[in-house]
Structure I
Amino acid sequence: MKKIYLLGLLLLTLLSACQKDENDPAPGQRPDERLAKALADYKTQLTGAPYGWKATLTTGENRKYSFFLKFSENDRVSMSADVSSSSAGAPTESSYRLKAMQQPALIFDTYSPLHLLADPDPEVLFNLNGQEGTVGQGMFSDFEFTLDSVNAATIRLTGNMQQSKMLLVQATQEEFNAYTAGKLKTIIDETTAYSKANPFLFLPAANGNKLQVDINPTNRTFSLVSLENGNVQIISTTFTYTLRGLLFDPPLVLNNTAITELLWDSEQQVYYADINGTRVVVQSSPTAIIPLHNFVGATFNTVAVPPQALPGWSPDFTSAQQQIAAALLNGNYGLQLDYMLFLFNPQSRSMQLYVVIYQNNVQYFAIYPYTYTKTAAGVYKFTAQAPNGNGQAIAPDMAPILNHLNTESFTLDYFRDPTEGTLGQIKSLESPEFYFTGTLETLQ
């Protein structure tokens, strides 16, 4: 028995030794050690850029924003971004961390301009720059990223939730100094002031024509507009603000020439393009390059007239609007007048006046349909059709405006205001004292 026991013990020892050999990790570091080393190496790359990183973020909705990031060893990051004027100033500090998830991840874990773009409350961003995100989604952006590739010159990341893309490129000392001094904010503010002071911008074309320039900071689009045989032709691209001006992505192609950016001359306070080595300055006109009526159905379809007076309302229209509001409120239905929406359909040559009214906080529409004719000069003549039931019910109250629409002809033109920006103004030709403005919208 003793020999058998000893032999059994010997066999168990040998089996245990074999099992241990099979479960031992391969020579080298364990997986958690390799991951820890990878995170440490990533941090070294992030913090090793002496002048920080320039970054471009492309959201899930393909909107683009520029950033400046400077990472420190103590898990702090200095950041500025062209999300808004306020976020583009001297970099502000927040925190970051590198974390081992399914793949190494870079997480910005305190509120920053990145979080503004991902904020589920669309009013947050709208109050800063006029951009309205989607409820619960914001601008479909991220603040937690997977590190796709990292080297000394560039870093590529992908957002973990919305799959937004971020590219980091090492900044130079000159760029670091400019970002730190708040030059990005200066570019944004001066562009805003420039656009307000010069509402009708154009680039001279080689054939002597003028290409209307449209810089839209809300949609982040830059457009060149021409009129061909009475039809508006638009070429557009998206842009981000940089220390030099506006960077186009993709480049804008004009006459087979790619224009990659619009450069800001801070001394002359003008934008210019470098086209085949020639400086082509964006110029300003005292009047519109292309009349507004040509854009109906192309860039907007509705003139939205609010219940509160706008610049560009005549005393006669103001009086008529106030008379209607009082009649509705004091009438049998106790209605509150809200927006009047003049919705055009150029294809069917029709216009519908939607009068938005409220009764006990419930919204209703009184609809007045029209067909119209329009001359080449942009003179509209409306012909009334049968209103809907609500429209019929309040037609007597709406008479101070309907009487003009039903019998007179109108023009549609730009109206510029330093505060409100570009509005559309509708004027009666037969009653020159009757005119009003509204915002230019695209409604379905």
Structure II
Amino acid sequence: MHALAGTLMDLNWLGILILAAVLMLWNLDFVVTLLNLKAQSPTPPEELADVFDQERFAKSQAYTRASSRFGIIESVVSLFILLAFWLAGGFGWLDQLSRSWFSNELLAGLAFLSVLYIGHLLLHLPLSIYSTFVIEERFGFNKTTPKTFVVDQIKGLLLSAILGLPLAAGVLWIFGNVPQAWLWAWLLFTAVQLFLMWLAPVVILPLFNKFEPMDDGPLRDAIERMAAKCEFPLTEISVMDGSKRSTKANAYFTGFGKTKKIALYDTLIEEQTTDELVAVLAHEIGHFKCRHIIQRLAVSILQSGALFFLLGLAVDRDGAFARLLFDAFGVETISAHVGLVLFGILFSPASRLLGIFSNMWSRKHEFEADAYAAKAMGDSGPLISALKKLSAKNLSNITPHPMRVFLDYSHPPILQRLNALKSL
């Protein structure tokens, strides 16, 4: 305790401010989690009584409690790891260690980031195993085998190396060699971001799941008719083996410009009628027709530009703010690779605040996509039925606390969506 007190006394005012903000965020999440658990109702709402009998409703509440308690444990572990590493001088120690391995600044930076990433992955691996093979298994969701889990981890690590290391190297090199580095790093990041959006459905997603063309039949015909009606440039309809890992269901579309691809989980097809599936896809088409995707992408690009500008200030070797930030974490040498990590910690409170507005915007988009689907179908009934079934199948928390919705929900709670659809 004496050593910890001494470390805290060594923090400058910025370090104390960051520490206070991190602790306040954790306490906020903890309190909201407790409120969310307290908001649970003893009986299912009347609007969902047809899909939530008392047994299934009790199971969904038990799943919410188990997930919430695990979330608290996970957040405690993450907070402890961060504070222990920070206050023990871990960032400065790792920076010096990586420099002892490589005299080249770029290679030392990549070593620093790689060790942090792998360390984070290993420390959180037991939590991921518990979530998958204990909690998800207990509630009948998990279909992941130990072999699939291990292969997924290896593939994820290799993808991070193949895609992440070149991007990190490019950003670090720019900040070390180019004037107005934040601008060029932002342009590089944006280019890679757009490239990955194209690459993901073509290369990355097939590494983890199998995509089979949907067979000819009434469902495919109905989907194609809806796409034609909505003037949606559909080029491919696939069925994804979501049941390989979970019984949960979903659907999504990908693609740029005039090449759009729709993928449905096999678990979704098993549970929904043709009209319900078409309504779900009409909702996804609604996001495209209402220009939600391009709006979110544009805001994301602009936001990343602002972040790179601020990052430039945080790694400016001649800047007073950069010196203050690095001193707050006990790091002697100002560098881009350490600055990336420290800036991420510094910005986390502001990121949470921006996330609130982003979620509000996203919930608005979901209502608009629901309304589009109902109009395209000529009836809100199929989408209402589909949302009910999805909620029941996924054991969704149907009575969340308003504060949890305000802070974290990118989709409106199911009851709000049903009421909005019924009012159309």
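Values in this text are rule-based calculations from the coordinates and carry no lab data. Everything numeric here is computed off the predicted structure, so don't read it as measured data. Cβ atoms are built from the backbone, for glycine too; each structure is taken alone.
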With distance in nm of label points 7 Å out along Cα→Cβ at positions 62 and 94 derived as 4.0, matching label from I, II
II
Rank structures I, II by percent of Cα pairs over 24 Å apart, for residues 294-413 alone and report only the one at the top, that is, the highest.
II
On volume of the Cα convex hull per residue in Å³, which of the structures labelled I, II is highest?
I
Label whose coordinates, when relative contact order in percent (Cα under 8 Å, 6 or more apart) is calculated, return 22 (choices I, II):
II
Matching task: 1.00 is the computed value of FRET efficiency 1/(1 + (r/R0)^6) of positions 198 and 270 (r between Cβ atoms, R0 = 30 Å, to 0.05). Pick the structure from I, II.
I
Out of I, II, which one gives 6.0 for distance in nm of label points 7 Å out along Cα→Cβ at positions 46 and 334 as computed from the coordinates?
I
If you rank structures I, II by FRET efficiency 1/(1 + (r/R0)^6) of positions 70 and 382 (r between Cβ atoms, R0 = 35 Å, to 0.05), the highest one is II
From the coordinates of one of I, II, Cα Rg over 2.2 N^0.38 Å, for residues 286-349 alone came out at 1.45; that one is structure I
helix-only ellipticity at 222 nm (-39500 (n - 2.57) for each DSSP H run of 4 or more, over all residues; to 500) derived as -23000 - corresponding label from I, II
II
The highest value of mean count of other Cβ atoms within 10 Å over residues 262-269 among the shown structures I, II is in II
